[in-house]
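**Q** Listed below are the structures to be examined.
Read-outs throughout are calculated quantities, based only on the coordinates presented, and are distinct from any laboratory measurement. What you see is a predicted model, and the numbers here were worked out from it, not measured in a lab. Cβ atoms are built from the backbone, for glycine too; each structure is taken alone.
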Structure P
């Protein structure tokens with residue numbers, strides 16, 4: 001029998017490092033995408049709560065000990081947070097699966113342990129980062145310093161809430177910044193576990209606040225005059241709005257946005273390996289992932305063979321209760337997301353694409369926001385289903401004539417976030433990877449390594465997360481001119 005999540009209720013907000021009563025009375029109800037029943041209630045943070053959180057972060061940065069601690073002291077605190085993730089990873093996985101529909105079979109890694117790895121990787125980067133360096137300038141010696149940017153507003157989505165929170169909080173806190181984390185109203189419950197962990201780890205007062213709220217409160221936060229940096233993950237439309245609002249104060253922004261990534265199967269590829277490697281990352285998180293391989297590019301010489309193999313693999317995915325450990329594809333996070341996918345499926349048929357598998361609500365699921373894993377064939381890259389981010393379990397199989405056309409099709413997109421190439425010739429694959437304009441690429445695999453830079457070209461975002469490049473997003477650069485002939489004592 002599948003383990004169910006009991007009603008989880010929280011009456012307070014985590015502001016300035018402690019649980020405190022909210023200023024307002026509005027409540028967020030968390031709805032199970034599987035049962036369509038209420039599974040949780042938390043306070044909805046108000047603009048007044050944002051003011052309290054930002055004020056606490058401002059004091060903690062301007063006057064508190066956190067930015068003035070030695071790096072080893074901050075690493076010790078962050079290590080305790082990382083270790084607590086290891087202890088409570090199953091709790092995180094269950095809570096997130098119950099809220100957003102991620103199959104528990106993948107949630108343990110994708111939603112929980114991957115977040116722990118982000119915290120751990122950030123520690124590794126922080127240890128080796130060049131915080132201060134000497135340079136020979138034109139007019140004399142220089143000292144170049146990297147100093148924490150200040151108060152960070154971290155806004156995260158519902159699809160990978162702890163992974164994206166870690167991508168922002170781990171480097172920000174290690175850099176010496178203070179932070180206000182704004183979590184999605186679809187997935188606020190796991191944020192309370194993070195708050196408990198942060199409190200127990202010994203973060204000083206004011207360093208971290210966590211606020212569940214909607215878009216209006218998010219906009220108020222990113223436009224707050226006492227915020228120095230915004231790190232946002234979400235849709236392109238929301239990212240544009242964040243950039244617009246933040247620009248009023250010239251607030252620095254990092255934006256990790258959408259994708260419509262292409263997996264290129266070259267004619268010499270091992271088809272069995274390509275199917276096994278692509279399918280989990282085309283339909284990952286039920287298709288609700290910005291890096292998902294949502295366009296599969298197949299050579300015309302093998303198109304029918306490839307179409308048959310992928311249709312069989314997609315059709316075999318086990319759809320059902322996300323908390324059932326045998327489930328491979330769960331429900332979408334909300335009814336609006338289900339309807340969005342169904343609307344795109346209808347649109348794809350109207351555009352002339354052919355459904356190879358799926359295309360409906362699963363007959364076996366009487367309730368819940370489910371859509372069958374759907375694969376379209378006979379897709380032209382000019383179709384809307386091939387150009388727009390659906391954020392659901394709908395994948396396009398697109399034919400190409402030769403390698404040059406495959407690269408052209410991969411690049412013919414407003415996005416440039418991820419991608420992969422599958423071939424028997426690794427060097428040939430690396431050459432393709434160099435030519436495709438996208439921020440992250442994989443050859444005969446799919447990976448997102450937390451020690452390298454992650455981010456996108458074009459509409460997929462601004463700036464980078466992970467690695468020293470992502471860590472550097474949370475610093476200001478200061479140049480100190482030294483007198484000619486100065487020698488360090």
Structure Q
């Protein structure tokens with residue numbers, strides 16, 4: 001039996017050994033996810049076996065080559081290593097995930113297009129650069145939605161839950177990957193148990209969603225694909241008309257409900273399931289704010305659609321308005337209408353909803369409702385301090401005092417998020433887009449929202465190659481909530 005290599009601080013590469021080992025194993029694990037679409041292609045005789053075999057082979061071999069040299073090295077995974085693994089894995093995973101799409105040549109004729117699609121899938125953005133989905137092979141359609149589903153809860157969390165044999169600290173990966181200000185929250189005593197609990201809930205809700213879609217009239221295949229896409233708040237559909245293809249009020253209501261479920265905190269779902277009480281949701285401050293935002297925005301969207309005659313009846317205005325609002329707000333990105341020509345402020349409000357509707361610990365993007373609550377409370381506290389400079393004013397959320405360092409971190413996050421959005425909007429204007437379209441493209445990607453406005457509502461194909469690379473980076477930054485991505489580019493991160 002080989003003797004494990006002793007750790008040595010003298011080796012300059014040693015600090016990256018844990019990163020190399022974990023990344024290699026996770027790449028090997030990801031290669032196995034190409035089996036389901038490969039089987040679909042073989043069973044249906046679609047002739048799509050080669051793209052998935054090529055992707056599987058290249059991913060498997062690369063992962064093995066990365067892992068093999070350090071397979072016996074035992075070293076702890078530090079916090080900064082966890083950040084590096086997550087960033088590297090999302091970049092590498094998108095790179096390798098693009099291979100089947102590029103090799104298939106059924107819509108993605110350049111690698112940047114395939115990379116854009118794969119990144120959009122894994123980050124659950126849902127923006128696409130192709131059309132003709134109604135004629136697309138089933139294996140490709142399934143693969144796109146599967147990318148959503150795996151990226152929704154986070155492949156890293158899945159690995160922590162199912163691969164304890166990694167032999168490295170899972171908490172570092174979980175903290176780096178978990179969305180929202182809940183990175184140290186654990187539902188069970190062990191971090192692997194926490195990740196596993198989240199995935200059990202994730203799978204259960206996906207199965208329920210698929211069954212509901214099927215009972216309402218979707219084909220079994222469409223029901224499975226759209227369930228994966230809905231619960232991950234991704235937005236990839238099997239038809240160019242998205243959910244509008246079905247022309248079914250029942251399906252639209254079900255999609256709205258499950259988009260909202262996907263945008264809620266999955267830890268809250270777990271607690272409600274464990275306590276067998278729906279009152280768990282009502283007692284949660286973030287959930288109440290979440291519902292309140294959706295209802296207020298719903299009024300602001302639907303009333304103008306009816307008042308200005310965009311739709312003939314109030315009922316139709318509510319049906320179209322609420323669906324688009326929830327789709328954009330939860331960052332799911334499905335569609336039954338194009339909000340671009342809607343009156344007044346409505347299109348911009350719908351795009352802005354993507355910044356603030358998703359909850360912490362959900363599959364949605366944006367700044368998260370919890371941060372929005374804390375930011376609002378902090379603003380109110382600063383106003384109080386102007387009146388009472390000597391007063392000690394604590395900030396509470398859900399009956400618990402929030403430490404000032406978390407409050408200040410939220411303020412910093414908002415500053416970076418808004419600043420990046422503005423900067424990237426100017427960059428996209430430089431690629432030839434008009435200001436509104438450029439802003440909608442950046443908002444769609446940094447919030448993992450999906451569709452933009454105008455020419456970018458149904459497809460991003462009109463964006464230049466440089467613009468697509470910018471949006472690819474933007475999607476990854478949004479999925480990793482900015483700081484996880486940016487921190488690896490700071491000089492202090494690389495100092496010993």
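**Q** Tell me which structure, out of P, Q, gives 0.95 once FRET efficiency 1/(1 + (r/R0)^6) of positions 78 and 150 (r between Cβ atoms, R0 = 30 Å, to 0.05) is calculated.
**A** P
**Q** Say we calculate distance in nm of label points 7 Å out along Cα→Cβ at positions 46 and 438 for every structure; which of P, Q gives the highest result?
**A** Numbers: P: 4.6; Q: 3.8.
With respect to distance in nm of label points 7 Å out along Cα→Cβ at positions 46 and 438, the highest-scoring structure among P, Q is P.
**Q** Another question about this same structure. If helix-only ellipticity at 222 nm (-39500 (n - 2.57) for each DSSP H run of 4 or more, over all residues; to 500) computes to -20000, which of P, Q did it come from?
**A** Structure of origin is Q.
**Q** So distance in nm of label points 7 Å out along Cα→Cβ at positions 366 and 398, computed for just one structure, reads 4.2; which one of P, Q is that?
**A** Label of the source structure: P.
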